[in-house]
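I've put the structures underneath this note.
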Structure P
Amino acid sequence: MLDRCLVRSTGGVNRSARVTEPFRLSGEELNGLNENGYVVRRGVFTRGECAAMAEGVEQLERDLLSAKRRTKHTAGSYLFELQREFGTIVKWEPDFPEVVQGVEPFAHISPVLDKWARDPRLWNPSKDVIGQDAIDLFTEKLTMKRAHTGGTIVLHQDYPYWRPMTKVAHKIMTALIYLDDATMANGCLEVVPGSHRDGMVPERITNEGFGANEMDPARYDTGALIPVEAPAGTVVFFGGFLVHRSLPNRSAQDRRALLYSYQPAGYPHSLELSKLTPRAATA
């Protein structure tokens, strides 16, 4: 059963390409990935590059906020607004419903942010996490985590959200880029090392529908979580079964992040699967 085990074959990886292509995972990193379920690379992007990405994020938010507002809907712990005009979903902070929490997907409406998805510093190591050389984008999301108002990203695994959409959900992985220095104070990513080996954790909350994808922290050992505190420019690579969360931003500093999720090549992007009808991409 895919729900109970992580399927990650390295059979599709060209070993000679992994040696010669830049930025592929090292043997030590592969061992850490297999053991812990994630890899942290610091200094992948410069602060100047992070500033350029952050400006793309801020411009995208300005574009979306200038559009006609739609009805917001609560689903589990999230507050969503479907922006069909743009072909995306805006996530709002439930406790501060006029503050943007995130956007997904976004590459089709932001060429500036789309280009980073294909940067070899993300693309090439992601081949090793997926376990094959031919990969494509599956989805993209950003989290804003604004100072003092950025809220909790609930305890979860990504796989249950993707499972109804595609038969390769077990192969999808994510590269998370910190655009700002990330600390416990401003809500850095927290992970449970080794949790990917357990497959889909059954301790879900009792909500129906979308909310049922969340994990129940009362029935899970949250003491096993460790913070991934790291400077801007750090990238965290992880698969869909890793248990993770982030706590509220209690600091005076934003903690923005870009997340690009990749899948084996030949499968549709989440935009196509969701049947959203976006307008033409913005400049």
Structure Q
Amino acid sequence: MPPTLNPRLSAEQVAEYQREGYLVYREPVFSPAKFAGLKACFEEILADLPEGFSPEAMDVPHFSFPRLYEWLFDDEVLDLVEPILGEDIALFSSHFISKPGYTGKRVPWHEDSAYWRDYMEPMQVVTVWLATDPSTRENGCMQVIPRTQFNGYSTYEPVDHETNVFSTEIIRPQRDDSRAVAIELQPNQASLHDGKLQHYSEANTSPLRRCGYTMRYISTRTRINEAKIGSFQKIFLARGRDHAGNSYGDPTQTYMEMARTRTKHIRSGH
């Protein structure tokens, strides 16, 4: 793999990510002005949500608001994932996960890859989880079980969708909650996690909103199964060139109908 021109991760950090399945990045991801712009963009999108729409379910907002590519394609983010994925990078998805104070729903234990298992080969997705609000134990920060990215696909069982963002959860015998690590972040800090890592977050019963922006990337050497995702998913070339014969969306266009299809048929966020 060629060296990254401006890597933001050391060799030790990359090794930690590959070993543990996640990495906490305590440095500011964006410049203060750039981060303030993203926060303002999110607040505008949130204010325009239809009445009754769950703010935890702000899936693929870039389909409807192309200005988000300003941050999704920014070198400050891509230089975080290039040391892991290589120099040729595609944007797979993004999602605002906003848990309102007092009423924010729980996110059940899951692996992101469980929702994508027929979508790509190989299954290698890096998620940058950017804190737009403080993310703490009190307001339902993400928690992970280290090294579970090596487990394969788990078995799921139903949970109450009224109190959970998703309707299924990894069965208890296939996870060890006692090993969970809480990832507490300040605004403009981030964590990175592997698509196969087990993670969850508690409901937000505090008065403080908790919002994060997940930015998900793959190598362009990953082959996308267009027959499976063509009606509700577009990937976008973020850096470098394609190596797998994939087709890419146009970041100057909106994909409103595709966004509506996802809202109807896809579990929120994945």
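We did not get these values from a lab; they are worked out from the coordinates using the rules stated. All of these numbers come straight from a predicted model, not from anything done at the bench. Cβ atoms are built from the backbone, for glycine too; each structure is taken alone.
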Test item: mean count of other Cβ atoms within 10 Å over residues 64-71 calculated as 10.9, pick one of P, Q: P
Which of P, Q yields 3.9 [distance in nm of label points 7 Å out along Cα→Cβ at positions 200 and 232, calculated]: P
Which entry (P, Q) yields the derived value 1.3 for distance in nm of label points 7 Å out along Cα→Cβ at positions 72 and 120: Q
